[in-house]
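Please treat every number below as a calculation from the coordinates, not as lab data. Because the structure is a prediction, the values reported are computed rather than measured. Cβ atoms are built from the backbone, for glycine too; each structure is taken alone.
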Structure I
Amino acid sequence: MKTLDAPDIAAVRSEHPSVRARFVAATASEHAAEVDRDSRFPRETFAAARQHRLLSMLVPTELGGDGASVSDAVDVCYMLGMACGSSAMIFAMHQIQVVILLRHAKNSPWHQQLLKRLCDEQLLLASSTTENQMGGAVRASVCAVERDGPRMSLVKTATVMSYGAEADGVLVTARRTPDSQPSDQVLVTLLKDDYELEKIKEWDTMGMRGTCSTGFTLRASAAADQVIPESYERIHPQSMVPIAHLTWSGVWSGIAAGAVAHARRFVRKGAAQGSAAQAPGASHLTRAMMLLRALRGSIAAAAAGYESAAVEPERLEAMDFQAGMNLLKVNSSETAIATVLHALQACGLSGYRNDGEFSVARNLRDVLSSSIMINNERILAGAASSLLLFEVPARLRD
């Protein structure tokens, strides 16, 4: 992979990541239809993301990154989501892995070197948390780490591994030892040379087609130092859940915003011969914009809440914080879907078509994945018992 020299890097880093993201989003938009049609990895997007050094935006400056905030990363997810849902979701998943390394592997020399290499080479990291035998549950594993002196190995049957074949590395959940309980998990960082992938399931779906979330059997052999020191029991609530739900919400709101932008242009075109209020679909556009505004506000508030809580890890594991992050995911997905549906109604047949400048078909297909990507019903059922412990607020600002 070609790397930038020092003057080029300095020039790129002189601009804020959100400014650089505009160029990446433009590339994503140019190729989005083809990525969706062919169900292929958005390689042009990630070539641009590497060129503009967005894959290391969250890494501290002393390690070679930008030291950007989680809110900045969520904002880039939104920008990419407006252009190409698959590109945005891959970017979001990568940033989840980066936050995990930053928060939970800071005492590991191997992982600190990896973060420097990530910045130098703009490595793309994937995740493998689900297994065929566990029915999609991420807090239990069948596969286990088998240690042999300074080496370790594992075999994982992953029903879904988004962009697994295209990633430069993958973070894998596994039982701590072959004798450990399914919930006694660790997270192992593997680089491309550490593992082999055998395809077991194709990815031919309604939407998010470019994420290439194929199923694989992963067989790995690596250094034992590549096991992240902290247990997954802490990684999951402190980083995996909040960062996933924040960045995914950014993606879904971006997809919805893209649909609203199409609807706005359609209604404006229809209003050219009269008032906007008389244009077909105007009321649906109003509803779509109203929902989008509320959605953006809730995500921004949740991101700020995470950044405030992140300085005290115990706050991240508190029941009310976890409930809030889980409900953010449910609310964001349902609101994004409703927003796109209103945009579709605003555009009418022009929005329903797969072709044409006002089509929102891809936006709708992509955003429908949001409520089943960690199923909302599973989240709500799990949250019900804990929410019974909370009183209904007596004041608006409580």
Structure II
Amino acid sequence: MLLYSRIWASQGFRLLAIVASLTWIVMLPAVGGAQQNSDLVRQAQTYEAQQNYPAAEDLYRKVLASDPDNLEALKHLGILEQTDVKLNESIEHFKRVLADQPEYPQVNFYLGLSYYAQHDNKDAIASFQQELKTPTAHPATNYYLALILEGEERSAEAIDRLNDAAAINPKKADVFYELARLHMDAAFSAYANLRKIDPDGYQIHAFNAALYFQEAKYAEAIAEYQKALKKQPDASGIHASMGVTYYLLHQTEDAEKEFLLAVQQAPDNSIANAYLGDIAMHRTEFSKAAPYLQQAIASQPKNVETRLLLGRCYIKLGDLPKAKAELLFAASLDPADPRSHYMLAEIYQKLNQPAERQSELDLVKKLSQAQDAKIPEEAGKGSASPESTNP
């Protein structure tokens, strides 16, 4: 599909509607131009916001009749011309603005949009890139730049631009749709190439296993992992992934065997060590659990779940100073999580420090209410579980 059809379904479709539908239009206060025309510019912007475009255009032209270099009037007249598909006229007015002020707010964006509609990808890319250098870049710039880069078959660059757009606009469904589609296309293409190389290869089975895991089809995932290992017995990461899958099937003994194989391959495997620690905790084998959890933290020091587990483990071992240190660290990593504070309250009770205990319990109540959730049972009675890790 031509990029042009992404903007207009017909000649009568207003480009402004596309941008406005993404709630990306940013109306800036009138700047520049003669003071006597300020009120007219502001009134024209009001008409524009109300979609009374003829009235807005009349006022902008009236301003320009007496002040031909009024930059805000030139900018908005160009936008109105753009929405009426008068692209050459809009480009002329945008260029007049930029000739006076090369970084005038968001004019490079609208200039790029007009070039985009004319299929002038080279000038559109240059305009959007220039817009991104300005201090008030239009929030939709990365999105439209990504669409053009994709059309130029520069998918990797398009993904980078969409990631930037997602960071600025985390609730824009269109951005994530394009990201998902590009990643899906890349995945399907890579998978097709894998099948051409070897339809029964280790990589194919490992990939299939990951797909089954995502769909919570754990038995099927294990079957594919086993096929992958048959093809490549020393494959890195497979044992840990199988262990997680068995764990989710509540087949603890099989999970433990796989995790042990994983740490034989890589002693610092944080996933395998964390789950081995968790399994030992559930068996109340606290002395056995501690070294696994310590190794997991050494590999991933900012993993809150593992630190909670180790804190609980130290409590069970009666090493309250170490338990306190772990839980305070966990609280610093995730201040909104009440579980660390609940266990700290338990420690202060054991240390006969009622004031500190009550302070922690008050904080637990506050945080729990903020989360609109109950205190997790495992924080008070059992052990915290490692995060379910996607293999």
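Here are the numbers for this structure:
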item	result
With relative contact order in percent (Cα under 8 Å, 6 or more apart) derived as 8, matching label from I, II	II
Structure responsible for 0.40, with FRET efficiency 1/(1 + (r/R0)^6) of positions 141 and 341 (r between Cβ atoms, R0 = 41 Å, to 0.05) calculated and labels I, II on offer	II
Given 16.0 for mean count of other Cβ atoms within 10 Å over residues 117-124, calculated: source structure among I, II	II
Given -22500 for helix-only ellipticity at 222 nm (-39500 (n - 2.57) for each DSSP H run of 4 or more, over all residues; to 500), calculated: source structure among I, II	II
Winner on Cα Rg over 2.2 N^0.38 Å once structures I, II are ranked, highest first	II
